[in-house]
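Student: Structures given as C-alpha cells follow.
We did not get these values from a lab; they are worked out from the coordinates using the rules stated. This structure is a prediction, so every number in the text was calculated from the model and none was measured. Cβ atoms are built from the backbone, for glycine too; each structure is taken alone.
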Structure 1
Amino acid sequence: MWHKFSIKLIKYRILFILSVALATGLMFNFAKDVRLSYSIVNLLPENHQISVDFNHFKKKYGENNILTIAIEDKDFHKVENLRDWSASIEQIRNIEGVEEVVSLIDLPIILKNPDENNFTIKKWFKESYSQKTSDSVLNILLNEPFYNHITSLEKQNRSLVFIRLHDYVLLSPDRKNIILNIKNIIEKFSKKNNSHVYYSGLPYIRTLDSLRVKNEVISFIFLTLLITSLIIFFFFRSILTTLISVIVVAIGVIFAFGTMSIFNYEISIVMALVPPIIIVIGVPNCVFLINKFHSEYNKIKNRDQAIYNTINTIGRITILTNLTTASGFFAFSLISSQTLQEFGTIAALNILFIFLISIIVIPIFYSFISPPKDRHTKHLNKKWINNFTSFLIFLVNQKRRLIYIVSIILFFISIYGLSLIKTTGNITDDLPKEDVLYRDLKFFENNYGGIMPLEILIDTRKNNGLLKSYNIRKIAQLENELEKHTDFVKLHSYIDVLKYSKQAYYNGDTAFYNIPNSQDLRVIMSYLSKTKNDFSINKMMSDSLKKEARISLLIPDISTTKMDSIFSILQATILEIFDTEKYKVVVTGISYVFANSTKFLINNLVLSLLLVTFLIAIFMAWMFRSHKMVLISLVPNLFPLILTASIMGYFSIPLKPSTILVFSIAFGISVDDTIHFLAKYKQELLANKNEIKTSVYASIKETGISMLYTSIVLFFGFLVLTISDYGGTIALGLLVSIALLIAMLSNLILLPALLLSLERHIKKKNN
C-alpha cells in the first residue's frame, strides 16, 4: 500500500500539491469567519438537570447580562454633577443593544395613588432641582430600606449604575463595540468630574477576557512557530527544511480554524487549545519524516529511493501514531458534554489532517530540491547525539535496577502529590493580579460582597400561590436564613417587592417596610395589578401566574471546593424549610452552573483517559499478541501523566478548564513516542532474528534522535505559553513542557529497560 502510494505521490506530485494548496485556500476562507465564544456555561450537556434548570430560568427571566459600574467621587451628589450624570445616562440608553439603565438618578419611588387605587412610579431626581432640594430628596432615598444594598455605597461617596443589555447582545460580535461605547461615555464623565470608575458584571468580564484570550492564542501560535523553526534550523541546518516544517504545521493550524468554522463551532477556552495540539502533533510528524529521509539518503545516496523508503517505513508507523492519538481525542466526542464533543471532534479530525499534509508535502518538497548536503545530515552523526544514545544504552543495560528504584520512588512520591490536587471553577482565577480588570473585580467583591450571580426559584406548584401568607412566610424564612451567612449578598427578592409595596401603601412610612398580612396582601396586589407601567422589578421577581418567586443573590468568585460547601448549606436549609412534595425549589445561576460544569469536565477527563487507555491497550495487543507487552507499553504512557499530576498537587496548580487538557496533550505525545519506538523495535526484531538486546539498542539509536529533536522543539514551543499574563495559560505551557520531557525519558529509558527485563519471555513468545 505505502509503496504504491509513494510512487503515485511523486508521479502526480503537481496534482497533489495543487490539491493541498486549494484545500488550504478554502480552509483559510472559512477560518476567517470563525467566531469567539462568550459562553461560560456550556460544559454541561443540554439534558443535564442543572442545564435544564438554568435554561428555564433564562427563558423566564433572561440572561444575567448586567454591566455594573461604580463611580467613586466625593462630589458626585452635587447638582451640577448629577445633571452631567443624567446626560451621560441618556446617551447610554440611546446605544443600540442597551435595554435598561438603573442608576442613582433613575431609582424609582413608589407612591400611593388613592384616587385610582394604584401606585405611581416616579424618579426622585429632576434637573430643575436646586442643591437644597436635591439633598433633601436624596436623603429620603438613601434611607429607603428597599434600596439599601445599592445606596449603602452612596454614603461612601460611591455610586452604582446597572446597565442591562438585550439578550441577543451576549452572542453578538457587536458586544465589544457596545461595551466600549458605554466605557467611552463613562470615561468622559469621569475625566470631566475627576472621578474614579470601576467596572464589573459578566458581560464586561466575558467580553474583555475572551478578546484577550483570542489575542493571546494568535500570538502564541506565531511565537511557537518562530521558536520551533529556530530549533529545527539548529538541528537540520537548512532554511528550506525549516521553512517546509513551519508551512506544514501552519497549514494544520489553518485547517483547525477552518473546520471550527465549517462545523459552526466557536473558539472557547477548551477549543482554543486545538491549534497548539496540532503543532504538537505536526512537528513530530515532520521531524520523523525528515530524520528518516536523511538517514535513508545517507545509506543509499539516492534521493528518490530514499523518499520511497521513508514513506514506506515512516508512513506505516506515523499513520498508526496519528490514528491512535486521534482516537484518544475522539474519545471526548463520546462524552455527553457539547464542549467536550466539539473539542474531541475537531482535535481528532485535524490530527488526521496534519498527518495527510505532512506525508504529502514533505516528500514532495524533497523530490523538488537538491539532495541533502553533508552539512544537512551531520545531525545524524553529531558527537553529542551519539554520546546521548550511548548513555541511554548504558543505563538500560547496566543500571536497570537503579532505573526501577528511581521510578518506584517517583511513583510513590507522585501518589501523595495526587492527593494534594485541588479543583477550581473561578471565572476570574486566571486573570493577572495586577490587571485593571482583576483590580475592579476585587473592588466589587470587597465593597459589594460578590460578583457571581446565584438564583433561587421557589415554585409553589399552584397559580396565585404567592398570594398565600403561609407561602410568603416560608420564602421570608429562607431569606432570613440566607442573611445569616456572609457568603450570600441579596440583591432583591419577591419578598422585598411586597415589603416596599406595603410601605408605599402606608404613604412611604419605612416603619411599614415588612411582610404584609393577608388583608394587606390583597389590597397591595390589587394596587399593583392596576399600576400603569408596572414596577419592572416586580415582573423580574415573580412569574405572571404568581406561582414562582425569585431570590436573586451574589456570591464571591471562589473555588469550586468552597462553592460546594456553600451549596451544601443552601440545599440543607431549603430542605429544612420546604416540603419537596408541595414545593419545587431550584438553585441556579451562572455561579452554580459554572461550578458544576468544572466538576463535570474533570470527571469526564478521567473517563476519556480510561477510554484512551483501553484503545491503546487493544492496539498494542493486536500489534504484539502479548498481554505483557500491553502492560509494558502502557507504563511509559501513564507514568508522565502521574508525575505531571503530582507536580500540580505539590505546587498547588489546580485542575480547571485552562489546565485540564494537559493530560490529553501529554498522553498524545507519549503514545506517539511509544508507538514509534515499539514499531522500530518490532522491525529490528525481524531484521536481527529476534535478538532482543540488539533490537532494543538499535531502536534507541534511531528513534532516540528523533524523540530528542521533537521533545526539544515541543518543550520550547509550549514554554512560549509561560509569557502569558494568565495563570492558567502559564501553568498549561509549563506542565505540557515538563510532561513532554518526562514522556521522552520514560520512552527512552523505562520502556527499553522493561523490554530487556522481559527478554526471556519475549524471546519465547516470538519464537
Structure 2
Amino acid sequence: MNTWHIHIQGRVQGVGFRPNIYRLASKKQLNGVVYNDLNGVHIKFTAKKETAIPFYKTVLSDAPSLAKITKHSILEIDNQIYEGFQILQNQEAKTTALMLTPDFALCENCRAEVLSHDNRRLLYPFITCTSCGPRFSLINGLPFEREFTVMDEFKMCVTCKEEYTNPENRRYHSQTNSCTTCGIKLSLKDPQGEEIVNDTKEIINKVVDFWHEGKIVVIKGIGGYLLTCDATNSKVINTLRKRKQRPSKPFACMYPNIELIQQEFQTDPSEIKMLLGEVAPIVLFKLKNNQANIAEHEVAPNLDQIGVMLPYTPLYELLMQSFGKPIIATSGNISNASIVFEDDKVFSELSGIWDYVLTNDREIVTSQDDSVVRFSQLKKQRILIRRSRGLSPNYFGPVSNEREEVILAMGASQKSVFGVLYKELFYLSQYLGNLVYFESAENYKRTIDHFMNLLNCRPNVILVDKHPNYHSTEYGKYLTDEYGAKLVSIQHHFAHFASVLSEHSLLTKPEKVLGIIWDGTGFGNDGNNWGGEFLTYENSTFTRLLHLSYVPSILGDKMSLEPRISALVHCWKNDTATEMIRGKFTEQEWLLYQKTLNKGQFLKTSSMGRLFDAVACLLGIMDVQTYEGEAALKLESLAQTYVDQSEIIDETYYVSKISYIENLPTGDIIIGVVKDLKSGMDLNQIAFKFHYSLVKIVDKIARLKSIKKVTFSGGVFQNALLVDLMQLHLEPNFQLYFHEEVSPNDENIALGQLAFYQTTNKDEIS
C-alpha cells in the first residue's frame, strides 16, 4: 500500500467538502484523514495506485455543488498508517491561501424542512446545512470552523451535536448548525425597544399583520437590516420614501415564490436560474403588459424594469409564505449611506423610519447589501449592477503574483470596492457604497482591517486612484505610512480598461485591443475630467487614442446631480439649443452660469455620462435627478420602448460626418437631437437614435484603426439596451468583451488597479 496526499484549493470550506470526502472514501473503504487548513482541504490516505488515481478523479468530479476548485494535486508521500477514515479538526498553517466562502441562499432541503410539520426544525427561522446559510458575514477568523464564527456562542444541543458528528447526516460538520433548542432567538420590538412577542409563530403572524396594516418593519437579515412593507400599498411605499429620503430611486421587491414572478414578469431561463441559485440576487425584470399586483409606479417611478428577489433566508421564507404577496425589501439606511447591521444603530440611525423591528441575537460581523443583476433583453448578456451578498469576496478570474507581493487595491470612491492580492488569490470586497458619506467611509476602513486580520497579512504595495481627493486615495496614502508600503497611483479609466482586459486574459495577447471606457468622471492625466474614452492596449502599453470632445466642467458635484447643467455646457454657443433650455433656469442662475462660462476659467470634461444627462434634459426627462444615473436610466427606458413598439427600426444616426482625427465632436450629436426635437420626432425614437449613434461611433473608430478586439467598461455599460445594440451591430465584424465576473461600474476599479500595476510595472508615485 502507498500513502497519498490530495490537496484541493479554491472555495472548499463551508460547502460540505470534508463530509463529502468522508462519504466518498467510506464507499471505497479507504483508510485516511481529511482536514482543513489555511491552504485548503487536505486528504491523506493509503491505497494502491490503481485505486488512488480513480478516487482522485472522483473527488474532483463529485465535489459539492457549491464548491469551486481552482487548484488540485495528488502526490505520493511517506508511508503512514491510518485506521478507518476520519475528519480532523483544522490544522496549523503558516500562511493563508484560502478562498473565503460567501453567504449562500436557503437550499431546497432546508426550505422543505422549515415548513414541514414532521420536522423538528418546523418554523425555525435560522435553519441551515452544509449547502446553505451565512458564512462570510459571520466569520471572525480562518479556517471556516465554528470556533472562528459568531456561532461559537451558541452551544449545540445533544441532537444537533449528533447531527454534526454523524457522517450520514447532511449537517455533518455544518458549522452553522443549530435549532430551536440551542440556537438563535427572534425578537419583535417597538420603537421604544420593548419586546412585543417572543414566540416564533406569533412573531410571524404579527409581522404579517403589520404589513397588512400598512406598517414598515425593519428586519435583521444576513448582512444587515432590510426595511420592508407591503409592495401593493401605494400609501406605505410613499411613506417609506419620505422617511428614507429616497424620493424616486427604485425599490426592490421580494416575492413569495417563482410562480408569481413568472406570472407578472417577462422572464427568461437564465434569469430564473439566477433567482433560484445559491446567490439568489435581485434580478431586474420587465412587467408583462406593464401590469402587476404591486404598486409599480411607487416601486420604480417611470422605469420599465423592477428589481425582484426570492426569499433567501428561512426567516424570509416563513414570512413570505404567510403573507402571500410581494413586499418592498430595501437596505436599512438613509439614502446613500451604508446598510445598518449593528443592533444599536437601528434605534439611532434608522429611528423614525420604521414602525417595528424584527431582530435576533446572532451578531453580523461583515455587512453586505443584496447583489443586483440584470440581463440585456435580446442577447441576455449578464450585467452585474452590484456585487455583494452571495458573490463577494472571492474573484475567480485569472490572477498571478509572480513577485509574491501583498497588494491592497483601494478602488474608487463611489461604488467602492477594494481588493487584496495575497499569495495566488485575489479577494474583492463586497460593495461598500459612496465614501463621501461618513458611515460608508468608516465601514470601508473597518472592512479593510477585517480582511487584513482574516488573512493575517500586511500590504507592501498600495494602489490608489489618481484622483487626489478620493477618500479611497487619501486613506490609501494614510495606510502607506502605517504599513510602510509602496504607493502607486493609477488613472481611473486605465484601471477600467485593465479590469476587462484581465477578466478575458487579453493582457498577454499580442493583438491590439480597443477599450471603450464610458462613465461619469475620472481624474485624467491632463488634469481634466475624463469619461468618454477610447483607449488602446498593446505590448503592455495603455494609450489614450481618442475621446469625446471636451465641454466645460462647472459647479463641481452639482453638475452630476443636475442634467440641466450638463445640457447647458453641451448647448453652450449653440443658439437654438440654448433657447430650448433657458427656461430650466432662473434669471439669476442663467446670468451667473453664463458669466462662469464666458470667463473660460474651468476644467473640461469628456464624460459620456454627462452627455447622457444632457440629452435626457433636452428630451424633457428631467432637469434635476434624485439619484445617480436616474436620467440615463430613464433615457434608456425611452429608447427601449421605441424598440419594443416598432416593427421597423430607423437606423439613422447623428454622427455620419465625423472624421475622428483628434476627438469626437459631441456638438454634432446635440445639433442632431435639437433638429429632431424641432421637427416633432417622437421622443422614444430620438432616445433610440442617440443610443444607436454611439454604436456607430464605436464601429467607425474600430474600422478606422483596424482593431478587431473591442472591450467595454464603465458605468454607462450598465445600460442593457446599449450592450444589446453593440452586440447586434458589431459582433459580425469584431470580437466584443464585456465584464462577466465584476460590474462595469467603479466596483471593478480595484481589479483594474491590480491588473494595470502588474502589467505595466510603472510606479506613478504620488
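Student: Here distance in nm of label points 7 Å out along Cα→Cβ at positions 82 and 466 was calculated and came to 3.2; which of the structures 1, 2 was it taken from?
Tutor: Answer for the origin of the read-out: 1.
Student: Let me ask you something else. To which of 1, 2 does the computed value 17.1, 52 (Rg and Dmax of the Cα atoms in Å, for residues 570-745 alone) belong?
Tutor: Checking each candidate, the match is 2.
Student: Could you figure out which one of 1, 2 the value 4.9 for distance in nm of label points 7 Å out along Cα→Cβ at positions 74 and 738 was computed from?
Tutor: Label of the source structure: 1.
Student: In addition: One of 1, 2 was used to calculate Rg and Dmax of the Cα atoms in Å, for residues 186-225 alone, giving 10.2, 27; which?
Tutor: It traces back to 2.
Student: For structures 1, 2, calculate FRET efficiency 1/(1 + (r/R0)^6) of positions 322 and 626 (r between Cβ atoms, R0 = 30 Å, to 0.05) and state which one comes out highest.
Tutor: 1
Student: Continuing with the same structure: With mean count of other Cβ atoms within 10 Å over residues 298-305 as the yardstick, tell me which of 1, 2 scores highest.
Tutor: 2
Student: Could you figure out which one of 1, 2 the value 11 for relative contact order in percent (Cα under 8 Å, 6 or more apart) was computed from? Numbers along the way, then the final one.
Tutor: Details: 1: 19; 2: 11.
Answer by label: 2.
Student: Still on this structure: One of 1, 2 was used to calculate helix-only ellipticity at 222 nm (-39500 (n - 2.57) for each DSSP H run of 4 or more, over all residues; to 500), giving -10500; which? Walk me through the intermediate numbers first.
Tutor: On the way: 1: -22000; 2: -10500.
Answer for the origin of the read-out: 2.
Student: Cα extents along the principal axes in Å was computed and gave 87, 63, 54; which structure, 1, 2, did it come from?
Tutor: 2
Student: By the measure mean count of other Cβ atoms within 10 Å over residues 514-521, tell me the structure among 1, 2 with the highest figure.
Tutor: Max of mean count of other Cβ atoms within 10 Å over residues 514-521: 2.
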